[in-house]
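Peer 1: Given below, in the form of structure tokens, are the structures.
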Structure I
């Protein structure tokens, strides 16, 4: 098997979670017929991106939606990450905004956590939240769905007093094995490149500065 095929196999196995260079190297170590290096892996990744099989996001790589549809075999199951509840709460804060764009999500996320989500955090969270249809995207704008409204209606009343308490409760209820939100697969249908992310951050910072 060619090295590119092995790298693609690693991404296929990690198709619901994505992969960085370390996780790819860990997968390949006991499968490659001859010892390769991270430099070889990166070269293979570049070729696979050029071939339309993979897409890079920051320091991670993902199957393209078309490659994801063709993928078969065992795969690591996706799980909710810390940033998912953070971004969902930011979207909830924008629920009356019919044209909620990335800069609006970033603005509320910064208000909640006094931090701007990274490219990887934003890309990962939006795609995981879209997978069970907690959010939708149309013409570059995002919105919460009835499923998200139901989720927030199930938060204990004690969680609604402070924003960080609400965030903690939201994280716990999303992960709850009996009444949480099931995350079966993530297809990475929402693309977010570096320029789009940086433009959104710049738009937010300009807005925050009152310019």
Structure II
């Protein structure tokens, strides 16, 4: 019933303004000071409390609403923690570098286009183990860039293969399951739904990285 909905009051406007200020500080802090998880968590917590007070919630109501919100994301947070634990085990156990080296070595001796397609597919596979784009770049690019110099492909083509490999399969691999957990979407329903799109984008990526090898995509 639309008639039962209250109007856009001054409290609502103030809360919305505080939210906009929160986003401003988020962008400024990340760009200027390199804020990350700890700082951003403190920022959202502080502004969340402030917006609750300005919105007219009592301390008890604020605590109850906070608990309700946490109840909806706790499962997803646990999934994030478990996924990160897998990456730490692979890194500290010196397993990840071995996997990357073993996957990249067969590329030597292929043509430029085939090598780039191989890089793209290898990055897609590694993305299963390393969901973080920056983490994957730190782990693989020190190997892929010198390899591209040996093979004779441009470094920009190598970066393109990395971007496709890191980006497309993010919609498919279980590493992104915490997004599905937050949205309450079962993975067994999501997988067949998104698989066709991922395959189409992968085919397009293969064509594009092949072309980049043929034209010496640059300038670098």
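Only the coordinates and a few stated rules stand behind these numbers; no lab work does. Because the structure is a prediction, the values reported are computed rather than measured. Cβ atoms are built from the backbone, for glycine too; each structure is taken alone.
Peer 1: Quick check on the output: 2.8 is distance in nm of label points 7 Å out along Cα→Cβ at positions 58 and 154, derived from one of I, II. Which one produced it?
Peer 2: Corresponding structure: I.
Peer 1: For which of I, II does FRET efficiency 1/(1 + (r/R0)^6) of positions 26 and 122 (r between Cβ atoms, R0 = 30 Å, to 0.05), calculated from the coordinates, equal 0.75?
Peer 2: The correct label is I.
Peer 1: Match the computed value 1, 6, 11, 12, 13, 13, 12, 10, 8, 5, 4, 3, 2, 0, 0 of P(r) over Cα pairs in 5 Å bins from 0, in percent to one of the structures I, II, and report its label.
Peer 2: II
Peer 1: Identify the structure, out of I, II, from whose coordinates helix-only ellipticity at 222 nm (-39500 (n - 2.57) for each DSSP H run of 4 or more, over all residues; to 500) was calculated to give -25500.
Peer 2: Value -25500 for helix-only ellipticity at 222 nm (-39500 (n - 2.57) for each DSSP H run of 4 or more, over all residues; to 500) corresponds to II out of I, II.
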